[in-house]
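What follows is a set of structures for review.
Values in this text are rule-based calculations from the coordinates and carry no lab data. Remember, it's a predicted structure, so these values are computed and weren't measured experimentally.
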Structure P
Amino acid sequence: MPAAISLLRGVNVGGHNKIKMEERRELYESLGLRQAETYVQSGNVVFRTDARDFTRLSKRIADAIEQRFAFRPGVILRTAADLRAVLVANPFASRREVDPSRLLVQFLASEPPADVRERILRIETEPEELRMEGRELYIYYPNGIARPKVPWTVIERILQTPCTGRNWNTVRKLLEMAESLEGC
């Protein structure tokens with residue numbers, strides 16, 4: 001049975017939309033998602049599923065969270081194979097000076113049209129760097145993410161698709177967890 005990774009948007013941020021890790025795991029298991037494991041408070045769940053329709057599964061998860069916790073987060077789903085592809089496609093992989101804790105991957109619900117991609121990549125962001133590969137936007141923040149040159153809200157408005165970000169270390173850990181589940 002394949003592993004899937006669920007990335008919740010806006011969970012446990014700034015004291016809002018709180019869901020404890022144990023409650024999140026229990027909720028996923030109640031939906032028939034097997035061997036659910038959570039990672040950090042930001043809304044990551046790795047689980048096994050036979051589901052093939054991730055759009056439908058994403059909606060089921062969001063519906064269940066809304067029913068139980070009275071808010072509706074964005075739910076972005078990826079397979080272990082998708083995360084492996086994210087690692088391979090990393091446009092910063094060959095640069096030794098890139099600090100993985102300052103590399104963010106924004107996971108988009110859908111691949112943006114060509115004109116939107118072009119608009120995003122034309123934004124003057126220096127010293128930050130933006131690269132887009134498929135449904136992922138890679139952003140390197142050499143001076144840290146606390147005070148970026150371009151506010152994330154500007155980028156999000158242009159993208160016009162739900163998304164959520166994870167730093168590079170988290171992406172690697174989630175893939176490790178998913179591969180471990182697939183090996184069971």
Structure Q
Amino acid sequence: MKADLRPTADAPRRLEISKMTLEDIPAVLQIETLSFQSAWPPNAFMNELRDNKLAYYFVGRLDGRIVAYGGIWVILEDSHVTTIAVHPDVRGQRLGEEILVHLLDEAIERDASWITLEVRETNDVAQKLYRKYGFTVVSTRRGYYSDNNESALVMWAGNLRGTLYANRLAALKAALR
């Protein structure tokens with residue numbers, strides 16, 4: 001029998017996810033401007049954190065550095081993913097998926113039964129991730145994105161509190177870890 005001598009540094013790094021604070025906004029804005037052509041202004045995040053009682057925003061850190069963030073609104077049984085972004089330097093490491101899972105857990109913890117989001121028609125990577133987690137396209141919003149008039153696909157996942165979705169989410173979480 002041979003021992004596995006590979007260093008543990010090869011193991012995938014995990015995000016440390018915590019609630020977004022006002023102090024996190026400068027780092028979030030940096031990722032925002034690197035990720036989106038039409039970035040949210042600084043006051044949008046401030047308003048979400050200070051004034052919107054339906055909003056829940058989180059940051060993901062690697063080695064203490066904010067590299068990802070995401071947010072949802074939870075309104076009774078419905079939840080809405082407002083944003084997810086990962087710093088370009090660390091994309092492709094499933095960090096966006098970790099943020100999405102955290103947002104799903106938050107929605108379920110807050111008794112949401114449904115979750116929705118909009119995604120660019122051309123963002124195949126994000127669409128594939130959302131489908132993996134049970135989202136399906138229910139409609140299209142023509143000209144939704146103001147930067148280039150691109151349409152958005154509206155995607156929904158439902159029965160978040162049901163046994164079937166719980167089993168699916170548990171299996172996907174196990175595979176992610």
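Say we calculate volume of the Cα convex hull per residue in Å³, for residues 26-89 alone for every structure; which of P, Q gives the highest result?
P
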Checklist entry - Here relative contact order in percent (Cα under 8 Å, 6 or more apart) was calculated and came to 16; which of the structures P, Q was it taken from? => result Q
